[in-house]
Structure I
Amino acid sequence: MSQPVHKHDVFQAIADPTRREVLKLLSEKDLPISEITSHFPMSRTAIAKHLRILSEAELVSGQKKGREKIYRLHPEPLIELRRFYEQFWSNKLSILKYMVENEEEK
C-alpha cells in the first residue's frame with residue numbers, strides 16, 4: 001500500500017527563506033542541483049528536500065539532462081499569488097482611506 005503524496009501549496013512553499021532564495025536563483029536561469037547547493041551552507045540532501053517542496057507546489061520542475069537534473073522556475077503560481085495580495089492590500093487600503101477621511105469629518 002503506497003502512502004498518499006502530500007502536496008504543498010504555494011504559501012507553504014514560499015514560507016521558507018531558503019526556498020525563496022532558490023526561486024530567486026532560478027528566476028535568473030535554469031540550474032542543476034549542484035549549482036543551487038553551492039549558494040547555501042547546507043547539504044545537497046537538504047536542498048533536494050526544498051526543491052521537492054517547490055516542485056510539489058508546482059513552482060519548479062526538474063528535468064534529467066545527462067547525469068544531472070536541471071531545475072526550472074514556473075512563475076505562474078507566483079503571479080496568481082501576487083494578484084491575491086494586490087487585491088487584499090487594495091481592499092485594506094481602501095478601508096483605511098475611508099476610515100481616515102470619515103475621522104477627519106468628525
Structure II
Amino acid sequence: MPRAKTSKKQGFSFQDMETISLKKGAKVARFKASATLKNKALIAEALWHTLVENDVEGFKEILKAHLENLNKDELAEETGLSRRTIFRMLEPDGNPTLKNISTIINKLCA
C-alpha cells in the first residue's frame with residue numbers, strides 16, 4: 001500500500017505565540033462562561049438577534065450552549081419535554097421541531 005502524502009506545512013500552535021506580561025499590580029478577573037450561559041435574559045436577547053439577522057447556525061449554537069449548562073431534569077420538568085427529547089436536540093445531527101424550540105424559548109423569556 002503506498003504511503004499517504006502528508007502536508008509539510010505546520011498548523012497553528014499556542015507554543016509559538018509570544019508571551020505577554022501584565023503590568024505589575026494589574027488586576028485580572030476570572031471569566032466564567034457557564035455563568036453567562038445561564039443568564040436567561042442575555043441568552044433570550046442573543047437568540048432574538050440571531051433570528052433578526054437570519055443566522056440559523058448562530059441560533060443553534062447559542063441554544064445548544066445554553067442547554068448544555070442547564071440541569072436537564074429541571075428543564076424537562078419545567079418545559080414538559082422529555083429528557084430524551086432535550087438530549088436529542090443537543091446531538092450534532094439533532095433537528096428540533098419548532099414546537100420544542102418555542103417551548104424552550106417561552107421558558108427563557110418567562
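Please treat every number below as a calculation from the coordinates, not as lab data. On a predicted model such as this, the values are computed, not experimentally measured, just so you know. Cβ atoms are built from the backbone, for glycine too; each structure is taken alone.
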Open item on the list: Quick check: 5.2 is what I get for mean count of other Cβ atoms within 10 Å over residues 18-25, calculated from one of I, II. Which structure matches?
Closed with: II
- [ ] Given a value of 35, 25, 14 for semi-axes √(5λ) of the Cα gyration tensor in Å, point me to the structure among I, II it was derived from.
- [x] II
Open item on the list: Among I, II, considering only mean count of other Cβ atoms within 10 Å over residues 50-57, which has the greatest calculated value?
Closed with: I
Task: Which of I, II leads on relative contact order in percent (Cα under 8 Å, 6 or more apart), largest value - done: I
Open item on the list: Of the structures labelled I, II, one was used to calculate helix-only ellipticity at 222 nm (-39500 (n - 2.57) for each DSSP H run of 4 or more, over all residues; to 500), giving -19500. Name it.
Closed with: I
- [ ] Rank structures I, II by distance in nm of label points 7 Å out along Cα→Cβ at positions 34 and 66 and report only the one at the top, that is, the highest.
- [x] II
